[in-house]
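Visitor: See the structures that follow.
Derivation of every value follows stated rules applied to the coordinates shown; laboratory data play no part. In this text, all values refer to a predicted model and were calculated from it rather than measured experimentally.
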Structure P
Amino acid sequence: MLLSILFICSLFSTAHTKDVMLRDTCSHNNCLRAFLGSGPEAVAFCQTYTSGIAIPTFAANCHGDTAKVISACSCIYTAPTSSSSILITSASLASISVTTTTTTPTPCFCTAWSQISPAVAACMSITLDNIHAPASSAIILTKLKIGASVIFSGTTSFAFTNSSQFRPLQIAGSNVTIAGAPGSIIDGGGPQYWDGLGSNGGLPKPGQFMKVQITNNSIMRDLYIQNYPSHGINVAGVLNSTIQNIVMNNSLGDAPNNISKGLAAAHNTDAFDVGNSVNLLLQDCKVWNQDDCVVVSDSSNVTVRNMFCSGSHGLSIAGGGTGPGHNISNILFTDSIVTNSTNGLRIKTDYNATGGVVNVTYSNIQLSNIKTYGIDIQQDYLNGGPSGIASNGVEVANITVSNIKGWVVPEATDYYIFCGDGSCQDFTFYDVDVSGGTEGSSCNYPPSGCPGS
């Protein structure tokens, strides 16, 4: 509690300063009682009093005695020794109007959603502890101070929001640190939305659970994210930054529910959608989901390493688009495991798209229990299914696939490469051995055929 006491402050004259020096100790006589009874009026009088001036009527009990007036004033008011200091005696508080104000400091340790915005504006170090975001209320961390840090602790959760435009968690900043405390969980509330259709229809659901745009040596690490409704983390416009040790666990969505009509309840649950990013390191992550583990588009100088992917559509590149600017270059996927997934490694370029996919390396990756394609490079991709006609508007060149080992289920295909006319160049396969599929492999490039043939 802070006491706010308002006075009209002015310095005493030289004569008045001399009078102050002559003051006696407080004597609770009738003169002082008159001053105390007059409250602010008496204080105002004492602020400008010098001996010899007229004594107001409220001080009639002082009987014109200057010594008594000086004594009374000394008990309720002491002149400042400088323009910046005022001493108020305890006796004066009894007669002075006091305004009591309760102030709450800006909370850098947030326990309620409403505290987040002021914390972002004021704090360099922010903790979000057991935050529950109300319906239609995103956790917005897009105006972090340069160099700020945010720690998620406890369980972060979100009320049901029936909108495909809603982005529950939004992060942006320069040289920032985003991290999870030990044992923390970010829960997207997926079972409220899962209907087996994902973003292809059915119940409206957040199209991207988290949007991340961090730059200039930022790091996002140690987050445990579960049950996100549809697409997971949109890594958009990230520059010179690292994302590491992230768990994306949507394994609960593998089973059907009462509205998914026998399909896996969760669908279109990409873990990391990387787009328009440069100099990104994505490493040491674990994913259980129902769509791409990692998919890279329109980016350059991206390294993806030490990933564990289960239930996914694999480690993917999505190349091409409409109009200029859809180029992907210098991408490395390495030292990873892909298991129980639809595809192992995949480069897909949209049918009739334009752009380029150049200088891509897949190395030292283990595949197991792959359901459709072990290694898949196709230029007839459509979201609803392949067109069956490869187009050549996207150049796919300088592709290296080395030390890739593993197996697919019997109903799957070990290798599938379907290039447009003249649009694939310089593919190198080294120490590649994917087997198990009884569906015949098919590769129209390179001219030597599929790996191992």
Structure Q
Amino acid sequence: MKEQEIRRKEEILEPRGKLGVLIPGIGGAVSTTFIAGVELVRRGLGEPVGSLTQLGTIRLGKRYEYRTPRIKDFVPLADINDLVFAGWDIYDANLYEAAQFAKVLQKDHIEPIKDFLASITPMPAVFDRRFVRNLDGNHVKKGKNLRDLVEQLKEDIRNFQKTQGVDRCVMIWCGSTEVYMKPEDVHSSLPAFLEALEKSDERIAPSMLYALAALELNIPFVNGAPNLTVDIPALIELAKKNKVPIAGKDFKTGQTLMKTIIAPGLKARLLGLEGWYSTNILGNRDGLVLDDKDSFKTKEESKLSVLDYILQPQLYPTLYKNYYHKVTINYYPPRGDNKEGWDCIDIFGWLGYPMQIKIDFQCRDSILAAPLVLDLVLFMDLAQRANMNGIQEWLSFYFKSPMHKENLYPEHDLFIQLMKLKNTLRYLMKEEQITHFGLDYYME
């Protein structure tokens, strides 16, 4: 994307009409919690806690000016009343039934919107059990090859746009974690990828088919799982070619969120790290999927990368070069969506004296993820209307393993990520960037 092509302030297209939200995995815990939450907020029955777009503010100008509008009043975001939902799932339960099965939301949140949830039924999904071994649904598409499946997805999208009168769409992956994959030759360029598609190459995962369908229809795509999906040269090339924004990967919710809060503090104070042991128990469908070692490998890679990039051991070898980092996830059905993460952090301070930090984060996985889905949908729609195509690194704030340009390293520090996000919004609206320099207040 070239700077002169980005639309700014009055050039950004207005968010007119309905915004379609397309969700692979629409029957899952995250999706049902997100969609039910949006409807509850729209009816005045809930608050969008955790959503930067709905509750967040942004400082503009100098501190003494006291200009801090709500983000949703500062940039032209779509109104949540204009969101319309559709998606795919390997189970045919409507969203009322799916929300009951997920057991995230209480009855007094589900029953008042039963009519709305029951009206949304998943379309048959593209699914291959080789990529998600611990699930097996019967609401699945069949096709003569992978290209045929992509065309079926595109037809689903066109029908949704036509029947619902949708003006624009964003697709956001809320499906399961696929088995671990590394980029190979079939992913290296768009021609190679499209040729492999026609041959139904087994190295093309279902999530990539959804991404391809979206990008070929000029629809922004967000990857909420640690899957390879759109983070390959072929689909990055297509996103640039079709001028479509892409973002990912892996929603940053529980334990990794804590790491991106605590680790920057340790580095800021130059406190050393001996080891960081992290373990989780989780009982929802995500926990079941991650009980397979190859799906867990995908998640593990996403979770392990965070500390190295924040602590920069190459710059601080005496503090961080040889620390031990261990991550485990254990499937424990009684816990359901109420994930619990334990962290034992062995640090050292002045003269090498040892200290410890222990964290027990009893969180709700989908409750933390739902506002991220809302923000990403609204920000990606903004990016599309501002002609910001390709990788949207300014949205790294929301991901465990942020996509980034090939010759850059990803930024994982939560506070730097938030500054990047807000400075991007200031740039789009032609406001001064905030550097927190401050010394100018004291210069005569």
Structure R
Amino acid sequence: MRIKFILPALEEAKSPYWRPIKYSLFPPLGLATLASLCDESDQVEIVDEHVEEINLNDEPDLVCIESYITNAYRAYEIADSYRKRGIKVAIGGLHATSLPEEAKNHADTILLGLGENSFPKFLKDFKDGNCKEFYQQGEVSLDNLPLPRRDLFKQEKYLVPNSMVFSRGCPNKCSFCYVSSFYKGGKSFFAYKVDRVLEEIESMKGKHLYFLDDNIFANKKLSRQIFKEMRGMNKYFQGAITVDSILQDDTIELAYEAGFRSAFIGFESINKQNLIQANKGSNIGKDYIAAIKRLDRLGIMINGSFIFGLDDDNLDVFDRTTEWAVSSGITTATNHILTPYPGTSIYDKMDTDKRIITKDWRLYDTRHLVFSHPNMTKEEMESGYNRAYKNFYKWSNIYKSSKEHEEIKMKLKHFTYAGAWKKFEPVWNFIIKNELLSKTRGALVKTLK
């Protein structure tokens, strides 16, 4: 059977915010995981519209589409195109799980939640000519899963082909978190066994890894085992952690010894009331500066995530947050306008309170204000968001922030990494257009070292 997996392009691909390098970082790991559950006799392909064009005139037996909120309309367009020709379509992913009835208007089958258990059942039913309209996640176990089908990736099109996870979900319950829509009313965190994680690490060539887990320290016992085993592998990796996990024990030191060199941290807000509103328990009452300094002394760079638009924010939040990030030595910043995704508790509350001003999912990209804010207009919010990015990445602020580190090596790493990531867009575009990303991976490893 011919099975085609598709990741449609996000709406940003058609907007002024489109950065080819940002969407050429990671291949679609989730689709490769599902592909590994197909039969050996199946002819399987994966198409990522961020890095290649989709042929909509082919004749697969089954099309499986992954949906996010800002690729939902494109996902539906692709699905409708195939279904008009009598080709069966299944849609899964975050958006389909959040709004299954909407997605069902464009698909024969909707796959809800994680697919490790439900996808093989769906495939069997499909081949038997007896598939259902909806497949629930069911009881999920990550034991005995095959490795993702990385052989289906166009590796030359990605800067970081060696991405992986050793867990699914997150034990935290932040009110704004899109991933929480996957785990309503049930278990919200799953993890592989340590031997399975090590097998996957060893299966990938090269020195660089990116762990895409929501929090690589979520299961401390597991992560400590992994980091101890990784010592001596000569790998350098990046991943997401929480503020409280840095301060608790020596796990961060173990991670550094294993090769951890760049941390994504959701600071979200420098206002305690906002953190309480967002139920960001891992940050409330925690010493941000102590966590930052601990990482700096080790030699771990920080990509700080910040959310604008929580109810306690005023017009000064953009400049105050940027000034704090620069003066704290944050290497790169990922800013967002608060976006109440369907399926989250914050969306449910805002919808009940009639604060949602649009349900055009194309605008749910964390760059537009989609709800009424008590202290700012839509124009003020979006202007402030754009100003915060522009100011953080000014050469003068990159230089100023790099000087906040204690060691010369970290000062140089900061300046090089931040400058290369944000200030050389034409260079990245040339590299991508000429399929030279693989040539830059060595430079990335040298910078991380």
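Visitor: For which of P, Q, R does percent of Cα pairs over 19 Å apart, for residues 376-431 alone, calculated from the coordinates, equal 39?
Guide: Derived from P, not from the others.
Visitor: Please compute relative contact order in percent (Cα under 8 Å, 6 or more apart) for structures P, Q, R and give me the label with the greatest value.
Guide: When relative contact order in percent (Cα under 8 Å, 6 or more apart) is calculated for P, Q, R, structure Q comes out on top.
Visitor: Could you figure out which one of P, Q, R the value -0.27, -0.34 for log10 I(q)/I(0) by the Debye sum over Cα atoms at q = 0.08, 0.09 Å⁻¹, for residues 56-215 alone was computed from?
Guide: Going label by label, the one that fits is R.
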